[in-house]
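Please find the structures below.
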Structure 1
C-alpha cells in the first residue's frame with residue numbers, strides 16, 4: 001500500500017491548486033496528482049522557439065480596483081492568503097461586441113456599456129437598467145437555483161432582438177457548455193465578471209498566476225506529483241477506497257477532489273462500465289490561432305483588447321457541422337492591456353467554434369492541411385482589422401479540439417465540460433467531489449473559487 005493522505009486532488013489546474021492551498025493551509029495532508037508536466041490544466045502555457053504562449057487565457061475576469069473588498073477577486077485572495085501583487089493584473093483598455101452595422105464598446109466601468117446601450121438601442125435603455133438591477137440582486141453563488149433559459153428571460157426583458165444577441169455572444173463564448181442557450185445563473189455570474197467587474201491580464205501571462213499558486217501550495221506543505229496520471233479510482237460500495245496511478249503506485253485518502261471533469265472522473269471509477277450518455281457529455285469546443293506580429297496591434301490601428309464578432313444579426317452558438325464555424329469568434333490582443341504596451345512583439349489570437357469529431361477523424365496529413373486552411377482564414381480575418389496584416393506575421397501556432405483532448409483529457413475537447421453542472425460538487429460517491437469546470441464556477445477566478453468553496457463546504461466546515 002502506498003502513501004495515505006487526508007485529501008488527494010486530481011488535476012493541478014486552477015481549481016485543484018486553489019483547493020490544495022486552502023486545505024493545506026488548515027493542516028490537511030494534501031497531494032495533487034497531475035498527469036502532465038505543466039500546471040494549469042485548461043489554462044496553461046508552453047514555449048515554442050523561445051516564445052511564451054498562454055493556453056486558454058484571454059482575460060482574467062472579475063477584475064476590480066484595489067479599494068473594492070466585497071467582490072470575488074479580493075475574497076479569493078483573502079482565502080488563499082495571496083496579494084494583488086502576486087497576480088500582477090493590468091486592466092483592459094476597452095473591448096467590443098461587433099455585429100453587422102452595430103457595435104457595443106465596454107470597459108471595466110459598467111456605465112460605459114449602459115451608455116452604449118442607451119445610445120444605440122434607446123428603446124431598451126430603461127429595460128437594460130432594470131435588467132442590471134435583476135442581475136445585481138441575483139444570488140448566483142447559491143447551489144439550488146433551477147435551470148432557467150437566458151434567451152427566454154432576455155426576450156421577456158428587452159425589446160430589440162439584436163441587443164439580446166449581442167449580449168449573449170460574449171457570455172456564451174466565455175462560459176457556455178450548452179448549445180444555443182445558457183443557464184441564467186451562469187449568465188448572471190459571467191455578466192457580472194465581464195461587464196460589472198471587468199477584464200485584466202497578468203503582465204507575464206497565465207504563468208504569473210500559476211507560479212503564485214504553486215509556490216503558495218508548496219509553502220503550505222502540499223505535495224505535488226507531476227507526470228502522474230490516475231489509472232483507476234478504486235470503489236467499494238459508496239466510497240473511494242484508493243487511487244491507482246499510471247505508475248501502479250497506490251494512494252489512499254479520506255477524501256478525493258477531482259478537477260478533471262465529472263464524466264472524465266467517473267470513467268476512471270472501477271465500478272463503471274461503458275461510456276457516459278452522449279447527450280449529457282459536453283461538445284462545445286474551439287480552434288484557436290495565435291499569430292505573432294512584428295508590431296503591436298494598437299500601433300497598427302487595432303486598439304480594442306478583445307473583440308467578440310458575429311457576421312449576422314442572429315448569433316448561432318453550436319457545434320458546427322464543418323470543422324470550424326467562421327461566422328463568429330473572439331479576437332484577443334494581449335498587448336492591448338494597460339502596461340502591456342512595451343511587449344517585444346504583437347499577439348493576435350483568434351478563436352472559433354469547432355467540431356471535435358471532424359478534427360479527430362483526420363489522419364496526420366489531412367490534419368496538417370486543415371490547420372493550414374484555418375491559418376489562411378485567420379489571415380483573411382486579421383486583414384479586416386489590421387491593414388497589411390499578412391505582411392506583419394512572423395510566427396503562428398494553433399490548437400484544435402484534438403489538442404485540447406490530448407493535453408487535458410476532456411471528452412470531445414469540451415472546454416466548458418458538461419452542460420449540467422454539479423453546483424454542490426457532490427457525486428454518487430460519499431467521499432468524491434468535483435471542483436472546477438463541471439462544478440460550475442467558470443473563468444480563472446471562478447475556477448479558483450470553485451476549489452476554495454468545495455474545500456470549505458466539504459471539509460473545513462466539518463473540522
Structure 2
C-alpha cells in the first residue's frame with residue numbers, strides 16, 4: 001500500500017513525488033512511456049541531442065532572490081540555484097508589421113520600447129504593471145475575467161494589446177482568442193517582470209536532477225507502467241489497474257494526466273461535464289541544426305514572437321499549420337559561460353499553431369511527406385522576420401499534434417490542456433486529485449509548482 005500514487009512522470013509528477021518523499025511517504029510514480037518528462041523531454045536522433053517542449057524557463061530571478069516562484073520552488077524541493085545553473089536570455093522580441101518591441105529580464109527595457117513605439121501608452125503601460133503586481137493569485141474570481149476586456153480598460157491602443165497578448169498566449173493560454181485575467185497576470189510577471197533563462201544542458205538537466213532526487217529519497221519510479229483504470233468504491237479510488245494487468249493500492253492518487261483523461265480512467269461511470277470540454281490548441285514545431293551559431297548569421301535574439309498582421313488570431317488552426325504567427329527560439333542565444341556547442345553548431349526552433357484533426361488522420365508515408373512540406377512552409381514564414389538561415393541547415397526534425405498526443409495523452413493534442421482549470425485540484429472523489437496543466441499552472445516552473453502545491457494541499461495534511 002502506497003501513501004500516494006502519482007500518474008505521470010512529467011515535471012509536476014516528479015516534483016510532487018519529491019515533496020512527499022521528504023515527509024517519509026511511500027510514493028510511486030507510474031509513467032506510461034519508456035522515458036520521463038512527457039512533452040518536456042529529450043531524445044537523440046542521428047547522433048544529435050534534441051530538447052522538446054522547453055524553449056525557456058520562465059520566472060528567472062537572480063541567484064539569491066528570496067521571493068518569486070523559482071525561489072519558493074528551490075526551497076520546497078531543497079535544491080540550490082547552482083544545481084539548476086540557469087543562464088538568462090540575451091534578449092527577445094515581439095514583431096508585428098511595422099513594429100518591433102525588444103525585452104529582456106529587466107522590465108525597464110520593455111518600458112522604454114513601449115514609450116518609443118507607443119508614446120501615448122507610456123502611462124497606461126505603467127498602470128498595467130501596477131495592476132498586475134496587485135493581482136491576488138488566491139482570488140479565484142480573477143480566473144473567470146477576460147484578459148482582453150481588462151486590457152481594454154487600461155491600454156487604449158489595440159495593436160499594443162495584441163502585441164502583449166501574443167507571447168503570453170503562446171506560452172500559456174488554453175482559451176481561444178483570450179486568456180483568463182489571472183493567467184495573463186501570472187504569465188506577464190513570469191516573462192516580462194521576472195524573465196527567461198535556460199540551463200546549459202537543457203531540459204535533460206532538470207529532469208535528471210528531479211529523478212535523482214526522487215529516487216535518493218526512496219521514491220519508486222515505474223516506466224512503461226501506464227494506468228488503465230481507477231477502481232472506485234463509495235466515492236474513493238480503492239485500486240489502480242495498470243496496462244500490464246497489475247493492480248496497485250494507495251491511500252490517495254495524484255494525477256498529472258489531465259482532467260478529462262483522468263476522469264476517463266475512473267470506472268464509476270460518472271460522465272465528464274459538458275461545461276469542461278477538452279482544449280483545442282495544438283502545435284507543430286520544427287527543429288533545425290545549423291553548421292554555425294545563429295549569431296554568426298546576424299540572429300542574436302533568444303526568442304522572436306512574430307505575427308504578420310495587426311490582429312493576433314489565437315484559435316484552433318484551420319490549416320495543417322498556421323503560418324501567420326509563430327515563435328522562433330535559438331537555444332544558443334542565452335548568456336552561457338561557454339558556448340552551447342563547442343564545435344560551433346547552432347539550433348533554430350519554430351513553433352506554430354497546428355490542426356490536430358489534420359495530422360491525426362495521416363499515416364505512414366503521407367505523414368512523413370506532410371512533415372517535410374510543412375517544415376518548409378513554417379520556415380518560409382519565420383524567415384520573413386529573422387535572418388534566413390536555411391542555407392546553413394545540416395539536419396532537421398519536426399513534431400506535430402500526433403507527437404503531443406503520443407507523449408502526453410492530451411485530447412486533441414491540446415498543449416495547454418483544457419480551458420477550464422481546476423485550481424484546487426479536487427475531483428468528485430475524495431482521494432483523487434489533479435496536478436499539472438489542468439490544475440492551472442503552465443510552463444516548467446508552473447508545472448513543478450503545481451506538483452508541489454497539490455502535494456502540500458492534499459497529501460501532507
Structure 3
C-alpha cells in the first residue's frame with residue numbers, strides 16, 4: 001500500500017504537470033495565433049494594393065509590372081510573383097533561397113479566390129498570400145506574396161524559453177512548499193494517531209496538545225473531549241464497582257457475623273435467636289433491594305427499550321402513595337397530593353412507578369418528624385410536570401450536581417441508617433431521560449428539597465385517546 005505522503009506528492013505532481021503543460025502551450029499558442037492574424041492582415045493589405053495597381057494597366061507585362069512595383073516601393077517580402085490569366089509567370093523577384101511557390105495557391109487565386117497560408121516551424125513564420133488581379137469583372141492574373149519571418153519567431157521562442165524556466169522554477173518551489181506543509185500536517189496527524197494508541201492502551205488521562213485553529217485542531221479538541229468523557233466514565237466505573245462491592249459486602253458481612261454468632265452460641269435462648277434471625281432477614285432484604293436496583297440500572301444502561309404505552313401518571317402516583325403510607329406513618333410525615341386529571345405520558349408503567357416511588361420515598365426518609373411531603377401533578381399544552389416537595393434536611397448547593405451519581409449520598413451516616421443505597425436517584429434520573437423527560441432539583445423554602453420532573457405531552461395520535 002502506498003503511504004499518504006506518496007499519494008499526496010503524486011497528486012501534487014500531476015497537478016503541477018498539467019499546469020506546466022498549460023503554461024507552456026496556451027501563451028505560445030495565443031501568441032502564435034496573434035502573429036498569424038497580423039500576417040494575414042499585412043499580406044492581405046499589401047497584396048490588395050499591388051492587385052489594385054496592376055488592374056489599371058492596359059496589358060500585364062514584365063516591364064509594366066516592374067515599373068508599378070518600383071513606384072509602390074513594396075519591400076520586405078521573401079518572394080513576389082505575378083502571373084497572367086493563364087498562369088504564366090510575368091514577374092518573379094527570385095526570392096530567398098529555400099522559399100518555394102505553391103502552384104496550387106496561384107491556381108486558386110486565378111479562379112477568383114484569395115488564399116492565405118502561414119506556418120510556424122523551423123524557428124520561423126512562413127506565410128503566403130495569393131490574390132486575383134481583377135478588372136471589369138474578369139480575372140487578368142494573380143499576385144503571390146511570401147514572407148519568411150525569423151524575428152517574430154525568435155521573440156516567441158525566447159518567451160517560450162523564459163516561460164519554461166519560470167514554470168520549472170515555480171513547480172519546484174510549489175513542490176518544496178507542499179512537502180514542507182504536508183510534513184507539518186502529517187506530523188500533527190501522527191501525533192493524533194499516537195495519542196489514540198495511548199488512549200486505546202488504557203491511559204484515559206492523556207490529552208493531545210492542540211495547536212492552531214484549523215480542522216485538525218478541531219479534530220484534536222474533539223479527541224480531547226472524547227478522552228475526557230472516557231476518563232470520567234472509567235472513574236465512574238471504578239467508583240461504581242468499588243461502591244457496589246462495598247454495598248454488597250456490608251450486608252453479607254453482617255449476615256455472616258450473625259450466623260456465626262448463632263452457631264457459636266451453645267445455650268442461645270429463643271428470643272436472642274429470633275432477634276439474630278430477624279437481623280439476618282433485614283440484611284438479606286437490604287441486599288435484595290440493592291441487587292434489584294443494580295439490575296434496574298444495568299437495564300437502563302444497556303438501553304433495553306420497552307414499547308412505550310399511554311401511562312396515566314395520576315393513577316401511578318396513587319398506587320405509589322398507597323405503598324408509602326406505612327413508611328410515612330412510621331416517620332411521622334404527612335403526605336399531601338395535588339393530582340390533576342388527564343396527565344398522560346408515553347412511557348413504561350414500571351419505570352414511571354419507580355420514578356414517583358423513589359422520589360417520594362426519599363422525601364419521606366430524609367424528612368423530620370412532623371414534616372410533610374407534597375406531590376403535585378399538573379400539565380400544559382406541551383408538557384406534564386411532576387413535582388415532589390418536602391420539608392426535610394434539604395440538599396446543600398455543592399452536592400446538587402452529584403446527587404444523581406450512583407452510590408452518592410449527601411449525608412452518608414444518615415443514609416445508611418435510613419436504609420438507602422445511593423442508587424434511587426440514579427435510577428430516577430436514567431429512567432426520566434430514557435423516556436424523553438428532564439429532571440431538576442432545587443431548594444424548598446424555607447427548608448427541604450424540590451424535584452421537578454417534566455415529560456413531553458403526547459399527541460392524540462400517539463396515545464390513541
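Assorted remarks:
- Parent structure of the calculated result 5.5, given that distance in nm of label points 7 Å out along Cα→Cβ at positions 187 and 451 is the read-out and 1, 2, 3 the choices: 3
- Calculating mean count of other Cβ atoms within 10 Å over residues 211-218 for structures 1, 2, 3 picks out 1 as the one with the greatest value.
- Label whose coordinates, when FRET efficiency 1/(1 + (r/R0)^6) of positions 35 and 235 (r between Cβ atoms, R0 = 41 Å, to 0.05) is calculated, return 1.00 (choices 1, 2, 3): 1
Here, each number is a calculation from the coordinates, and none is a lab measurement. For clarity, every value in this text was computed on a predicted model and none was experimentally measured. Cβ atoms are built from the backbone, for glycine too; each structure is taken alone.
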